[in-house]
Structure P
Amino acid sequence: MYLLLVGPPGAGKGTQAKRLAKAYSIPHIATGDIFREAIKNETPLGKKAKEYIDQGKLVPDEVTIGMVEERLSRDDCQKGFILDGFPRTVNQADALTNILEDLEICLDIVFNINVSDQEVINRLSGRRVCSECGASFHIEFSPPQETGVCDECDGGLYQRDDDNPETIKERLVVYSKQTAPLIDYYQERDLICVIDGEKNPEQVFVKIKEALEAIK
C-alpha cells in the first residue's frame, strides 16, 4: 500500500500518517525526519543539506529528491509507505513518479486532507511547543495541565515564529502557489481522494480507512 498525504500546513497530515503507519505496519516517511537522519548520520546528501540550512537557504530539489530516493529504496518500503511532506511542487512530483517507476511501484491513492484557511490559522496559532523536549500542545484542543508548562518535562512552552497568524497567512499563500497544483497533477492521474480534515482526528482516520478498504 503506497500512500501520499497532501494538504495545507496544519491539516493533520502527520497525525494521520502516524495512525496509518501503526494500523498497516508500513513506514511513515516525513521529509523532516529524512533530513534530520541524513544530517545526523553525516551522509553526503546530509552534509549538502546542512550547508544550505546553516546559511538559511532552501535545500535544492536535487538534494531533497536524492534523500527521498535513498529512503524509498530501503527494504522496509517494499510493502508500502506513507509519504508526508514530499512532493511539495509539481517538479518534485515528476521526480517522485520517476523514482517509483525505477522501483517498479506506483502510488495507490493520494489523500487530499482539505482544511479551510481560517481553520489552519486557528489550529497553528494555538500551537505551543516545549523549549526543552519539543512536545507539542494546543491552547484549545490539547492544552497542558499547567498553562505554559510542558506535561512531559516541565519545560517552558513557546509559540514558534512561523505559528503567528501573519506568518501562517504567508505560508498558506506559498502553499496555494506551489503545492496546491499537486492536487490537479494527481487528479489527472485519478489518484486523488478528498478527505474533510476539519472533523476530529478519529473521524478523519475512519474516512481514510474506508477509502483504503474500497480500493483493495
Structure Q
Amino acid sequence: MARERATALLVDFDGVLRRWDPAVAAGVEKEYGLSEGVLGEIAMSWGLLQPVLTGRVSHAQWVQSVADALTPSIGDPARARAAVDQWQRYRGEVDPEVLAFVREVRAAGVRVGLGTNATDLLDADLAALGLTDELDVVVNSSVLGVHKPAKEYFQAACEALATPAKRVLFVDDEDRAVSGARVAGLPAYRWTGADDLRYLRAALAY
C-alpha cells in the first residue's frame, strides 16, 4: 500500500533554513589570538548548550557561560566576553532557495512549521532575518522545555501543526533529529542541500 503523502512540512532552522558563514567565527578567533574552532567547541559543548536549549537558562546567561569557559584561553574575562559578543552579533543568513520553497508550499495550502532547538533569542532572530511572517508555526525547544530528537518534541510539533505525525514531513540536517522524528512516526528526510528540493516537492501533497 502506498504511503500517504504529507500535508504539512516541519523544517529545521540551523543548517536548513538558516546557514552560517564559518569565516565569521574564524575571523573573531584570529583577532583574539584563539585556536581555530574554539568558539564553536565551547559554545556547543552539551553541558553549556543543553540548559539554554531547554529554557533553563537564557541566551544571555549562555553567552556569559561561554565567555567564562573561554577566559582561560584569553586570560582576561573582559576580552573573553568581547570576543563572544562580537561572534554572537552575526546571526546567520537565510538560504534563499529554502525560503522560496517554503513560500511555494505555503501558497499551495501546505502548513509549514519551523522545528528547531533554539534559545529565547529565536523570535528576535526571525524578525531580524525577515522570517516572522514566513511560517505558520514555530516550535522552539527552549519554549517547550524539551529538544529534538525527543519523541515529545515531535508530538508537540504535530499538535502545533494540527496534523497527524504520519502526514508531517520533517527535514533536518542532523541524523539524530531525523531518526528521532521517525521514531515519533513522522516521515523524515536528511537535508544535504538544494538538490533535495525535488524529492521534497514530490513527497508533499500539493
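Only the coordinates and a few stated rules stand behind these numbers; no lab work does. What you see is a predicted model, and the numbers here were worked out from it, not measured in a lab. Cβ atoms are built from the backbone, for glycine too; each structure is taken alone.
Can you tell which of P, Q yields 3.7 when distance in nm of label points 7 Å out along Cα→Cβ at positions 108 and 124 is derived from it?
Details: P: 3.0; Q: 3.7.
Value 3.7 for distance in nm of label points 7 Å out along Cα→Cβ at positions 108 and 124 corresponds to Q out of P, Q.
Among the shown structures P, Q, from which was the value 21.4 of mean count of other Cβ atoms within 10 Å over residues 116-123 calculated?
Traced to structure Q.
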Exercise. Out of P, Q, which structure matches 4, 19, 27, 27, 17, 6, 0 when P(r) over Cα pairs in 5 Å bins from 0, in percent, for residues 132-195 alone is calculated?
Worked result: Q
Seminar exercise, completed: Structures P, Q compared on distance in nm of label points 7 Å out along Cα→Cβ at positions 20 and 172: the greatest is P
Exercise. Out of P, Q, which structure matches 3.5 when mean projected area of the Cα convex hull in nm², for residues 52-91 alone is calculated?
Worked result: P
Exercise. Hey, P(r) over Cα pairs in 10 Å bins from 0, in percent derived from one of P, Q reads 8, 29, 38, 22, 3, 0; which structure?
Worked result: P
Exercise. For structures P, Q, which has the highest computed value of FRET efficiency 1/(1 + (r/R0)^6) of positions 4 and 36 (r between Cβ atoms, R0 = 25 Å, to 0.05)?
Worked result: P
